[in-house]
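Take a look at the structures below.
Throughout, read-outs are computed from the coordinates displayed, never taken from laboratory work. Since the model is a prediction, treat every value here as computed from it, not as a measurement.
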Structure I
């Protein structure tokens, strides 16, 4: 079947007629090199099948939500049981309370929790609560960070006015001096400092937070009476079940969660400290589907499995195996590889590759061997990945590295 008559191509053509921009609006995925599939038929464990029947070991994990494995039996059973009773009702189901109790018992910084549907819901609600509690406007954010797809934080300026971002003050991630300057510029009107669990800007080396950077954010918030907000949407449950900065000894006042917390079912959460409880109770934030019980039942099951199976340790062990294996194969091929950030969320790039040409050639060669990598975005490991999956990816990389010219 040729590229123009594949099932994937036909779905793209149909989408272009009824969806503005066709597949260009789909997670920016259409901007991947030609050869990447856009439409998928099914997933199971760590494996995906596209609409043309091609099979891949998936290292994007649905861009993060696949945390325990596609169609994890315990999660699917919990969701199906709740679906048989009801999902979107006049109010929440019993699962709301159980999930809230479980979430706050797992997260040391969480005295309370509210639930939403998307990561953008959670991060925006965090800002709303912080402003309501402090009566202030200014929010410090890292330059280039992604916190959602609404005007205050969208990476695009199309349809966005200057007023939408008038109260944002930027700093550089892991740069204490830039934070001090931003805090001084907004002094007396700081509602919150928002920070990603680690720096994961698109197409750039990832950075884990430096301890002195994390402590400075906490100190400024304490001094100014502002809320420290950690965006856990991408990293939550992958680095530490209690919160990504627990190992640094720095706890937030508010955190926004999504992606992994219900293993693919649409769910987001805001957790907060007691001093923000009153504001959280008073602000008006809601959504037609925010109380959906099926996703909450899936969330309960996900959190229980994550804790029981020590998923974080599993992800770290396999992530280290992948990173070490890729480094070894790249060295054998005479290539200079750049891997950065936490091993649970790998980013694989090349030295001397400003236009990502090497990365794209490498990832397409991996794709041809049934390994789904991304050339610019951080990837994800899930609990369903096995040592055999990792070893197969490393073996495929030997062939993929051979497709590159070390001298270029």
Structure II
């Protein structure tokens, strides 16, 4: 897409001009359709940019309040909800899930802890029985199936990415403790007080602001794609083939899906809203006199609880904290197979390449939201280039591992 500097709207502090340059280059060289990027330092906005097209059929431009489906970036938002319950003494991460959700103890899950769920160790990465069409829109159906299911590995011994199930597990634990749905909790306890445009379950009046999602074809070189093709009996195939049609673009762009609560893969946000939420985690649990967490509650979010050189589902190196992801893979894996962030950072990427994270080392929160979703399981060049530019703007050089861990 040809785009002039004047086509990029918003604000960028001079210290972060490299981010603006990469944002423009994403449209000119990397096929961006519509996108926004936001960065806050110590709760103050240093980057808030948007450009491009929100819907190609109508020609609707990306505006200041344009939002987009952020897929697994929603895991970071939904995990924050449980951390707030733990902060208030209502939840113990080391307690069995069945303490709060008794039916979950069925079929060998009585010792599965909340921490195992948060760190993708519960052994429930997919549903083992075929799901009917539209199943992801039916909360009670999919959570009951998870409660009844036998783990696919001994919980706590290894981990594999719980792409869709993670959000239903987290959301049902919260509902059993608090009584509210996770979408309502987010609206009343987080997004509302912070005035952040982020939703799990989009209100009708916001539907007109949502960008249309567009999808690249899967990369045939992706380790996960190759395993699906070569090992059709691998349980990870069900991640693709047993979603009740949830991966259909028509479903993803439907009002029905936007309206319901799919915490792990259906959150909708602006980059500004996502960065605003992460600004709380980049600081001490508060921003602008709005406190969501005690300062001591931040460390567990950044502390690795499970890590592997080969995630059982994603087939790339992953490391998870209680609900968040650390650096994923390394640059040598190729585009779409890694997420390179600072060693102190934690957050979550979304399918297709969106990203939100906090880096307490520099009190930075970062968010990138777009409507062209690339292939792979991590960040593609568009998102990673913006992350890299942010770290260079902060005075970092690249470490030998490819991570942003050294000051110049």
Kindly point out which one of I, II the value -7500 was derived from, the read-out being helix-only ellipticity at 222 nm (-39500 (n - 2.57) for each DSSP H run of 4 or more, over all residues; to 500). II
Taking P(r) over Cα pairs in 20 Å bins from 0, in percent from the coordinates of each of I, II, which one would give 30, 62, 8? II
